[in-house]
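What follows are several structures.
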Structure P
């Protein structure tokens with residue numbers, strides 16, 4: 001399994017609007033692609049920068065082919081939606097990780 005992680009850096013000036021919008025609307029844009037098995041959202045509490053809040057969205061995908069289909073067919077539209085609503089007040093960067101296991 002692959003973890004597709006997107007970090008969102010949100011200016012305080014739009015944070016109160018962004019977070020509910022993200023949880024109620026934008027997250028569905030990712031999940032409705034049917035590319036992902038599920039998602040996890042977390043607030044990043046280390047490395048805080050004054051004037052910003054940071055979040056990590058982890059999406060679970062079975063294989064590289066499905067992730068490539070997501071990037072080719074859906075990612076640009078999802079990113080454009082956020083840019084149209086919040087411009088550069090929300091910045092993102094993505095990373096991919098191979099899931100090696102869960103441990104208790």
Structure Q
């Protein structure tokens with residue numbers, strides 16, 4: 001059975017190997033990228049260009065329900081607002097608030 005000291009030494013050796021391999025592979029990748037850039041005449045600016053974003057226009061949904069007392073509104077999408085839930089629980093109908 002290995003001692004703690006031996007295992008820690010093995011871990012240190014593996015950490016060193018990992019760091020060396022990582023650095024070597026990184027250098028190889030950089031060399032390959034530079035070679036491809038030279039072959040195709042690319043610059044760093046060429047790599048950073050992006051397609052222009054298409055702006056989405058926010059569409060407003062028409063109001064379907066309005067609380068006449070407070071002026072609060074609801075489009076009918078998503079969860080019912082608290083004011084509408086409370087009014088319905090109090091005996092009102094959803095149609096009472098329809099615009």
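Each value in this text was obtained by applying a stated rule to the coordinates, not by laboratory testing. For clarity, every value in this text was computed on a predicted model and none was experimentally measured. Cβ atoms are built from the backbone, for glycine too; each structure is taken alone.
I have 1.4 for distance in nm of label points 7 Å out along Cα→Cβ at positions 27 and 43, calculated from one of the structures P, Q. Which structure is it? Answer by label: P. With mean count of other Cβ atoms within 10 Å over residues 35-42 computed over the structures P, Q, the top value is the one for P, the highest of the group. Look at distance in nm of label points 7 Å out along Cα→Cβ at positions 3 and 67 for each of P, Q: the largest one is in Q. Looking across P, Q, the calculation of relative contact order in percent (Cα under 8 Å, 6 or more apart) that yields 17 traces back to Q.
Of structures P, Q, which gives -17000 when helix-only ellipticity at 222 nm (-39500 (n - 2.57) for each DSSP H run of 4 or more, over all residues; to 500) is computed from the coordinates? Each step should come with its number before you reach the end.
Working: P: -10000; Q: -17000.
Only structure Q yields this read-out.
Using the calculated result 110 for volume of the Cα convex hull per residue in Å³, pick out the matching structure from P, Q.
P
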